[in-house]
Structures are given as C-alpha cells and as structure tokens.
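Right after this note come the structures.
Any read-out appearing in this document is the output of simple, stated calculations on the displayed coordinates, not a laboratory observation. What you are looking at is a predicted structure, and each value in this text was computed from that prediction instead of being measured. Cβ atoms are built from the backbone, for glycine too; each structure is taken alone.
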Structure P
Amino acid sequence: MSLFAVTRWWLVRHAPVDNPGGVIYGRTDLPAVFEDQPALAWLAASLPKDPVYIASPLLRSVETLRQLHRLRPVLCDEDGAGTRGAKNARENIDANAIERVPELAEQDFGDWEGRLWSDIPADQARLFWDDFANAVPPGGESFSQLADRVVTAFNRLNQLHAGRDIVAVLHGGPIRAILAHILALAPGAALAFDIAPLGLTRIDYLDAPENPGWRIDGVNLRRYQG
C-alpha cells in the first residue's frame, strides 16, 4: 500500500463581534466578545495538538485564535501532571508565529462599512441583494472577488503545509468560499451554508497519487446546550 499525505484543516469562524449598533462590517476591525465560554472550551478541546496556526489579520480572528489556544487542555505526562512544555506553549502563544494572511480577510463592503443597511439607498441595496455573489458595493468587492483571493491563498497554504494539521480562524465569507472551491461549486452556491460564530468546519486533503481530492468531515459543527 502506498502512503500519501493527508492535510487536515480546522476552519473556525471567529467569536461574535461587539456590534450593538448593527452596522455593516466586513473589513471593519470590530473586536470579538467571548461570553460563551462553554462553546469556546468545547471548540478548544476539539482542536489538534501542535497545529499550524493561521488567521486573517483582523482583530476578531486573531483574538479568537488566542482564546482557543489559551483554553486548550493541558497535555499530561503518564503520571497525570501537566507538562512544562504544554504550559509554556499556552503562555507563549503571542510569541509564536501566527500566520496572518491578508487574503483571508472578510469581504470589503467599501463605502458601506460602518453604516446601517437602512441607510443604504434602496436602489443600491436592491441591486446588491438581487445578485449578492457578483454585486460590488461602492468602493468594495463582490463575494466572487473575495472567493478568487481566498482560494488562491488557500491553495498556496495547502501546499505549503502539506501533511500538517492546520487551525485557521477566519470569517464566514472565506469559509464559504473554501467550501465552494472544494465542492467545485459556483461561489454564489456556497452562500447557502450556515457558518455561525465559533462554528467548526473540518476538511481534509488526501494527496493520493492516483486520485487526490478533498474529504469533508463536518460543516458548522457547534456545541449545543440541552
């Protein structure tokens, strides 16, 4: 039996943002809030040991990654004592390399950033929602344009970190774009995926010589109370 590399991705949408005014935000760098500690703890426990850490450059992405790293269960020796190495890794996440990838940022809504949907001229809003995948907000980008830059960066990272576990804390738009890419769907079709804050999407790339391809283990996995 021939051996082949499996590259495993943990795609995480960042924690909810602090947006009491309900403004439009994509590239706007709103901070995340971390009130749902049980959900964070469940997600942290679901992540692999010693992964490559990737984030968009936006604060809500980087800070969510740091929170998840902080909450990871301490690795144990055979006698059950936490290892010094695990403790140091938890404390030194800020000093470790978090790969911040600008191409994985959320959609840029241009002149609409920071405004309420009710403030957008009705004719512009109607054109946008009639063709969400391809409509371009003034000074911004369409979802299809987002998908082009995200997929280019994603393919590069998949090759660069082949055979590794990769934890990528991103945004709803980029995660949907990645799903459309691996399923060979038009970008707009991926808008049907529900990608909730702190939702986990698990995908693997199997670099098999005769039949390489993707495997989806789960989309938008979350901790449910009940």
Structure Q
Amino acid sequence: MERTRRSLLAAGATVGAVGVVGCLGGGGTGLDLSGVELDTGEYDCDLEEPSDPDLDYRPTLGDTESDVVVQVFEDFTCGHCARYTANHFPTIREEYIGPGEIRYEHWDFPLPVNERWAVPVASAARGVGVRHGDEAFFEFASAAYESQGNYGGEAIAAAADTAGADPCAAMSDARFAAHGEASADDKSEGESMGVSGTPTIFVNGSPVEEGYAAESIAAAIDAEL
C-alpha cells in the first residue's frame, strides 16, 4: 500500500523528542581552521595538504531549478543535527527531494559545540562532495553523524568508505581543514540571516520557527508550493 504524505510526516514526527532550540554552541571564541592531528589507524594513509580545495562547492539535492529553496544550517558536532539527519531528513528527502519539488542545500554553521572536530569533519564532508558528488556528501554526513562523540581518523575514513569515497583524501581534508574557509563563510552568511543555533532551516529565506521536525519543515514547504 502506497504511503501518503500524511503518513510519512506522522512517522517522522514520532521518532524521539524534538527540541525547538537545538544546539547553541560551546562558548568558544572563534573557529579553529588549523585542522587536527589524526591517527589513520588501519588505513595507514600518508596525509598531505590538499593544494586546491573548491571553496565554492555547495552540497545540493533535488531540483536545482526549483522555486522552493530549503537551506539547512548544521554543525557536525551538534547532537540535535544528528537527530535531525537520522529522524527527520529522510522524510523530507522521500517526500520532497526525491520527487524534485525543492532545492535542498546544506550550509555549515560550526558553532562549534566541539571546537576540535566541528570544522575538520565539515571539511572532510565537503571534500567528499567535491570529488564524488552531492549524493556522496550526504551519505558521508549521515555516516559521520553516527560517530558523533567518537570522531577521529578512522571514523572519518569509515564514513568516507560508506559513501564510496577515498578515505585517505577525506582524512587529509580533515587534518588540514582544507575547506575551513568555506565553512567560515557559511557561518558568516548564517549569522547575517539571524542563525544562532543548529539545526536552523530556512524555506525561501524564512526560518522554520517551530523547530526541525519533519512536519514543521513540510508545512513551510507546502506553503511555498
């Protein structure tokens, strides 16, 4: 039996409790764009600084020409972002991205909750997207969130493997924060839009005020379709 939009949204809304505010940061004074020392573990990679990172890359799914643009600001060290990705994003993807009804964009907003890992993991994700495409970016992101709280070289490499990407390249991007400037630019743009916590979702430039539950995002999207 085909699932209706209402049943999909109901399913998305029943998984766990949803906080309206989300993550508000760890009280850091700024972003560390220097990267981190990584133990490559069983991958035994020789990590080299990427020479020409694509700082203009924007992870995007759906119809790039759609009149409805959904912007999602996330911090890879935010627990609310992990819950959004696991419990609510799949519903939006199935109901709106798959059918091509929206343009869905990921934006970095490293608060950071964890100053050590926010930028390096975001940088690794962007590198995966640049080299292997948008689907690989979002697959990496989902896998990385599953390791939240246990980030390290092998966790980043394993997420890259899951996305069909080069684990050594992903670790290099994290080690040297190769795309850190792009994350910082995203954060500046978010701040100009009033973002102060994550995840924050905008539909055609207007924030979803009711939080990050699938049903709240869907209501905002439906109002624009």
Value -9500, calculated as helix-only ellipticity at 222 nm (-39500 (n - 2.57) for each DSSP H run of 4 or more, over all residues; to 500) from one of P, Q, is from structure P
Among P, Q, structure where FRET efficiency 1/(1 + (r/R0)^6) of positions 49 and 201 (r between Cβ atoms, R0 = 35 Å, to 0.05) as derived comes to 0.55 = Q
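Using Rg/Rh (Cα atoms, Kirkwood Rh) as the calculated read-out, with 1.00 as its value, let me know the right label among P, Q. Mind dumping the intermediate values first?
Working: P: 1.00; Q: 0.96.
Checking each candidate, the match is P.
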For distance in nm of label points 7 Å out along Cα→Cβ at positions 137 and 209, which of P, Q scores largest?
-> P
